[in-house]
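Structures follow.
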Structure P
Amino acid sequence: MVSQERIKDYKDWFENLSFFSYDPFILDEIENLWNLSNYIYYKYVEVIKNIKFEKYDFSYVSLEENISLVQQFLDKYHMNISIKELIESGILIFKKIDKNASITRVGTSYYDKDKKRIIEIYLNDNITDGCVLIHEVMHYLNQPESRRNFVSDLLTESLSYGIEFVYCEKLKNTVYHNDVEMFMKFMARMICKLMDKVYYIYKLILLYKKEKNISLEAYNKIFKDNNYEKMLDFFEQYATEKKLIIEDTWNVLGYPIAIYILETYKNDNDFINKLMEYSKAINEKSYQECLDIIGLNIETEFTDKIKLSTASFLDTLTKQTSKKL
């Protein structure tokens, strides 16, 4: 059981914004984040529970082939970057992953001690390596010379996942179509898992936002599910593990926007030009202005378009699953 003293700590973290990385965005937007994450979770969970296969049995794809496929994609859309040059300059580094591990996707972009930008990709020796590579290259392309601002941090995942999903869509017309379908199902599970992970964290923040209190009495005024202690236990574990809600929120927004990007691209390939504009804007414009560029006005269009794209994406997954059963 979480102590009253610890509950007071939580309240203090919310009041001084330390839990939110000292920015009010999550607190300001918690109702929208709560509704979005719950909507996505319940839509996805009904679909992915019917995706029945015991393991992710991907085809072998060499590093050279993945690099070639990614470079072709970059060239097709006039993204002026050479994978070969990134490797030769020591910016792009590939490492081997534990072959006994279940499917994983590991890639990261960071500055080293000499302030040189580095991209690291851990290899699975299958099509997912190219997916992670295109994802990290997009981060690299929109990484400013100085530190990212709040909006850039908030939206860069939506762009990287969006371009990654577009890349996967292009691979559906190749010999790798079965691998891509499998990978997108894996991603659907990841999306659902994230939304489940933040459920009780957002719930406690929402309670504080509405009541300026996180007591049992305040909880029972809003929620009628007798899960107060369970919520506190989840929150305590999250805090103990030093998880960052702002970083999870990058993906809570990023995944649904990325699916919207994918579904919009499928209907209009020229949408890729808007994504290049979006890539630049996230370092220069406001949150609202950035989403306006890709047609997601947060006052009038965001919710409806996210719902439509979610339904379209899940319908595709359902058809793929039914086809194989």
Structure Q
Amino acid sequence: MKIAHIGIASVIATVLSGAAFAAPLEYKKDAFSARVSGYGNVGVIEPNFALPNAEFIGDWSARAQLTYDLTDGQRIGMVYSLNQKTTETGGAIDDLFALYQVKDYGRIEIGLTDSVSEKLGLGLPDVGGLRTNDDPIFYREIKPDGAVISDSTLDTGESALRLNAVSAVKNGIQYGLSVAGITSKYDFTIDGGIKIRRPNGKTKTAYSFGMSFMNAPDNFSQSIYSPHVTADWRAQTSFAVNVQYNSWVFALTGRAIYDKNPVGVVSDGFIVGAGVSYDFLKYSVSLTYSLSDTGVWQSDVDDYLNHVVLSSFRYKYSENVDGWISAGMTSETPFVSAGLRLTF
């Protein structure tokens, strides 16, 4: 946790020292570009509303990208990122990959990074600071009685050498494929994803679909709050729909995981979620619900259901500073949380 506190403090210091800049920080000279972006999120959370015992929570992320334009339509570059999640598990790299991009065709990435199906995914519209769509922070303090699938974003890890190929957006459609291996966590994994955007008109829509196959997962962790998986193979699929109408955003998401002959604690099953948000001037509100059912495919174990309802309120003080309050309920525990989020 000491590393996390240092990371949060450094992000906050960077933001406060440059109050007049626009996000992200960027430097350009001729064909060269350097870009740094990220956020720092600090606050408190209190299970059971016992406010004198509130626990500190911190979350942060920083990303650096260097690119060089070979021609008007071709670009090469490098990306490095680090975040709170990674440091919690003792890591020093979240993303580290090289890229080659051709404007009208797409992009190739090679290195340590998320899969195509995860990058093209969509989440629930939460305006708070509890990282609802990426290993929610409240599970740090509220431990469920059984295994849960913490979010509906398809995940095959970032610790293996991966090759991503992603198309350019044409007619609102973008798709891609990724393969990964050279890791002790599995033999190989193959992912595919597609995102369809319809941004014109009064009602704007977006759809995403993803699938993955992982051969021989061995002590593989799908999230920092889930049991590690050892099985013959793992298959996943995900979907999401976002609809925007004026200041309203509606969403429906889902993810299913199946493990063949799992060893140890069962952690496959499915999660479905629904949410809505509304923006008005500097104010935003959201309400989400998700249901995780773990062990549903295994007839020899009892499956575990976990419900989460979360409402959030955000006030945008400036371009880089947001204040937020969230209140929620898991299957066993109500909680309240509040904090400050700084972006750059």
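Overview of results
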item	result
Mean count of other Cβ atoms within 10 Å over residues 162-169 - structure with the largest value, from P, Q	P
With helix-only ellipticity at 222 nm (-39500 (n - 2.57) for each DSSP H run of 4 or more, over all residues; to 500) derived as -21000, matching label from P, Q	P
Structure (P, Q) behind the derived value 29, 57, 13, 0 of P(r) over Cα pairs in 20 Å bins from 0, in percent	P
Value 28, 36, 20, 14, 1, calculated as P(r) over Cα pairs in 10 Å bins from 0, in percent, for residues 146-185 alone, assigned to which of P, Q	P
For 16 (relative contact order in percent (Cα under 8 Å, 6 or more apart), calculated) the corresponding structure among P, Q	Q
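Each value in this text was obtained by applying a stated rule to the coordinates, not by laboratory testing. These figures come from a predicted structure and were not determined experimentally. Cβ atoms are built from the backbone, for glycine too; each structure is taken alone.
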